[in-house]
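Next up: some structures, all given as structure tokens.
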Structure I
């Protein structure tokens with residue numbers, strides 16, 4: 001299993017875990033990628049968090065949605081709704097985003113079903129997040145839980161696939177490159 005750690009700032013605060021403690025757990029679990037997600041803080045705070053993580057984490061560091069901070073990390077992960085805020089045409093939105101972040105940065109997109117995976121196959125992405133695999137406490141707007149269908153849907157992707165949403169360490173998939181383990185699962 002290759003591990004992609006999701007560092008959700010609000011969940012860390014709720015569980016009273018420091019950023020440094022979380023990064024140490026991610027490193028101890030051999031996380032190759034760490035995504036920092038913070039839906040409530042201002043840009044200056046998120047920037048400082050990325051700088052802190054970069055000082056203590058040597059793997060790939062991604063920021064969730066805040067593509068304007070890409071210079072402080074290795075790439076951006078964006079959700080479907082956030083992509084549509086860039087442009088109503090998803091293909092055009094990905095092109096715009098790729099121009100903004102550059103070709104040397106990682107770009108990932110959340111997907112939730114076969115249609116979105118097939119659509120993403122035509123986009124200039126490095127990977128897709130696919131899920132949710134099971135229910136999760138970090139997302140209140142969950143679409144249909146994919147369960148065992150996740151692996152079958154992943155087999156249609158041309159990009160690397162990261163299983164997202166309620167994934168556990170013991171889960172196994174044939175067509176998934178990374179297991180995304182949220183803040184609550186690493187602790």
Structure II
């Protein structure tokens with residue numbers, strides 16, 4: 001059995017995405033930027049974010065895997081590669097959530113092989129308390145605690161992505177273990 005506890009409402013998320021878009025627009029002004037979305041979790045965030053960026057932008061997608069159930073395995077694999085040539089271009093890597101940092105570190109090392117002009121990171125959620133590697137995040141929406149979150153693109157076994165809020169998923173078996 002599962003329960004959901006809302007952590008961020010639709011309005012809170014919308015305000016934060018608008019704020020992030022304004023910061024990104026200011027920083028890139030007249031330069032173009034390639035938004036690279038790490039699928040699947042960040043696709044809703046990316047769709048909303050790009051509407052608030054006034055700088056010229058392009059979009060591409062990469063997909064990685066590192067989770068089994070509710071835990072990161074630490075074993076990162078790219079399962080969908082970029083289609084766009086990003087050599088000499090500004091990249092903004094768009095993430096739904098960063099926790100240990102292993103996935104984002106892996107993606108950055110991979111993208112550096114393509115010799116972009118710059119690489120910056122934008123994440124909606126930062127689970128800083130779980131960080132295992134030192135990652136500089138340029139744009140952060142919300143700092144979150146060690147909770148398993150779903151909604152607004154985040155899933156649990158491919159469920160809950162469609163929710164317009166972000167909620168903590170509480171599994172009854174975890175409740176008994178506490």
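Throughout, read-outs are computed from the coordinates displayed, never taken from laboratory work. Here the structure is a predicted model, which is why all the values come from computation and not from measurement. Cβ atoms are built from the backbone, for glycine too; each structure is taken alone.
Just a few scattered comments:
- Source structure of the calculated read-out (helix-only ellipticity at 222 nm (-39500 (n - 2.57) for each DSSP H run of 4 or more, over all residues; to 500), -7500) within I, II: II.
- Parent structure of the calculated result 0.9, given that distance in nm of label points 7 Å out along Cα→Cβ at positions 58 and 82 is the read-out and I, II the choices: II
- For percent of Cα pairs over 15 Å apart, for residues 34-89 alone computed as 45, the structure of I, II it came from: I
- Calculating relative contact order in percent (Cα under 8 Å, 6 or more apart) for structures I, II picks out II as the one with the greatest value.
- Calculated for structures I, II, FRET efficiency 1/(1 + (r/R0)^6) of positions 2 and 130 (r between Cβ atoms, R0 = 25 Å, to 0.05) is largest in I.
- Ranking I, II by FRET efficiency 1/(1 + (r/R0)^6) of positions 26 and 154 (r between Cβ atoms, R0 = 25 Å, to 0.05), the structure that comes out highest: I
- Answer label among I, II for the case where FRET efficiency 1/(1 + (r/R0)^6) of positions 18 and 122 (r between Cβ atoms, R0 = 35 Å, to 0.05), calculated from the coordinates, equals 1.00: II
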